[in-house]
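Listed next: structures, encoded as structure tokens.
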Structure 1
Amino acid sequence: MAGRFDPLNRSAVRGGRTDVPAGPGTGPADGGRLRRWSPEAPVDLGLTLGPLRRGPGDPTFRTTPDGSVWRATRTPEGPATLRVSRAADGSIEAQAWGPGTDWVLTALPALLGADDDPAAFVPRHRLVHASHRSRPGLRLTRTGLVLESLIPVVLEQKVTSDEAYRSWRRLVRRYGEPAPGPQDMYVMPDARAWALIPSWGWHQAGVDMKRSSTIVRAARVAARLEEAAAMDPEPAAARLEAVPGIGPWTSAETLQRSNGAADAVTTGDLHLPGIVGYALVGERDADDERMLELLAPYAGQRHRAARLILLAGRTPPRRAPRMYRSDIARF
């Protein structure tokens, strides 16, 4: 099925009771519109929404001491800021600001894993079983927004996470716009703004020509890429990978977030095969082929299995220097 992701059609799937959104003016003193949602199963906000955060200082994502998660996003209806927290009765309380308010509140259940089916996952290794049992609130998020997930992933190609996070912060703050609502946050640029960033702007953000060219190409066909949010994972990946510079690693990392793709296992990663191999069978030098072999029993849920392995924290001892960090903005 192709077409734009429609949260109205997806939010009822495996989602629990959906309360009618409260009208304007029903929120706290700082305004915004409220909605409550009661999931049928536990939802850990930090674990579920954590993959949307792009490092410390991400101007589009914030957590506050009260346990709330804040997210600034660009929806098909315009910018929005969403605050998600747990109410005293155990339900989920969401508050939103901006032109995209209706869209993010309608998409709330999918964002918190209503389309996810954790019951389909059967642990087949004691480490995976222990990790799964200790995290009953883990759900796979589905944002329904492809470009928002794709661009940070492209920035992470062939560089350290710290470099990519720094570039994301610089680009969003310079070319994005202040987010609606009470927090000092930013919404990422729209597709046209990404396509118009000058070469020196990319350089100042520490982004080389290969990655910047990929982002510009993606931004120019953003409408076609956004249709992938309503596709099954295989045709969605093919749609993304039709853009030069986007390969299996990038498409998998994107669809894990935009589509909640439970089987979109990341291949081509520098560290993941060794982590999976070491955690499951003590093989620190496992490659992609070996990783896929080890994850084969989790077919249909391989991304969830890999995520649980990473959360278990059993990683091979480091025996080589860390990847070299650079910042081309300094040159």
Structure 2
Amino acid sequence: MLEPAQSSLNPGDLAHEELFPIREVSRLTGINPVTLRAWERRYGLIQPTRTESGHRLYSQADIDEVRNILGWIERGVAVSKVGKILARSQSVKPQTETVHSQASQDDFKQWQLQLRQVVRAFDERRLEQVYGQVFSSYPLVVAFQDILLPVWQELRCTQDAFGHLSEWLFLDGFLRGRVLQRLQLSADQQEVRVVLTAIPGHCHELELLVTALLLGTSEIGVTVLGLGQPVEELSLVCERMNPHALVLFSNHPPAQDLPKRLARLALALECPLLLAGEAADLAQDSLIGSQVACLGSEGRLMRRRLQQYLAGHLDS
């Protein structure tokens, strides 16, 4: 197969953006150079810049994309299919979503760097300080989606590198504890109650807990069911809990039979069924006209869609 055309880089352009050689990208991501080249040549997943002498140079965005690809492969997606999923994920992002300025992105990277340093040192006291500083500087959605979870995801995807599993466990345990505290503090007697659960094996606990935090408001309370909750028993759970809606969460690519499974579940429920997470973005077209509403995977969008849906449902 012919190698995709590459953009060339003039020496003067190096000052405008930090670029990394393939060996450094391999060290940062845990993916060997041979695999990186294969992803580029065979599947067109990454398009690094080339110097005049032909050497590959990767931007921070390229490195983030490598980690995104790793995340999908870890979920069981064949590398040959990742490109279509990434393209689909980009196409369903809300057009009204606020685009962070370059200055904001640079700030996020600085906070992520601080976070990596304290996690690498296993310094819980300093980690608590950085965590508090992040939340004093940014709203909850930005703090999690743009600073904390990217570092968590990076360590999760590179656990084969020596020490990264221990670092990930350290950060994961810390964040789960803090998110649970926030959920407990926000557990007032809201008038509207929503049950949130995950398709078994389709996410980590932290992802589910953060989703609950992002969905909840002063009017909407979110009850999280434990990981491993059988989907077949959700109708029984909802019959006894009587929520205003059930939100099913998944960060895995939807299986072909997902629309049928969701349709069967929706028929067995007395409350509306909503789908959230990356699966909601990817399955949106296949669920048009069904009884299942898609909330998406971006925090602001999920909350807004949930509020809009509940308002319309409760008014009917």
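Nothing in this text is a laboratory measurement; each read-out follows from the coordinates by a stated rule. All values derive from a computational prediction rather than experimental measurement. Cβ atoms are built from the backbone, for glycine too; each structure is taken alone.
Out of 1, 2, which structure matches 2.4 when distance in nm of label points 7 Å out along Cα→Cβ at positions 86 and 134 is calculated?
2
Here helix-only ellipticity at 222 nm (-39500 (n - 2.57) for each DSSP H run of 4 or more, over all residues; to 500) was calculated and came to -16000; which of the structures 1, 2 was it taken from?
It traces back to 2.
Given that relative contact order in percent (Cα under 8 Å, 6 or more apart), derived from a single structure, equals 19, which label among 1, 2 identifies that structure?
Value 19 for relative contact order in percent (Cα under 8 Å, 6 or more apart) corresponds to 1 out of 1, 2.
For Cα extents along the principal axes in Å, the calculated result is 57, 49, 40, so let me know which of 1, 2 that is.
1
For distance in nm of label points 7 Å out along Cα→Cβ at positions 38 and 70, the calculated result is 3.0, so let me know which of 1, 2 that is.
Among 1, 2, the structure yielding 3.0 for distance in nm of label points 7 Å out along Cα→Cβ at positions 38 and 70 is 1.
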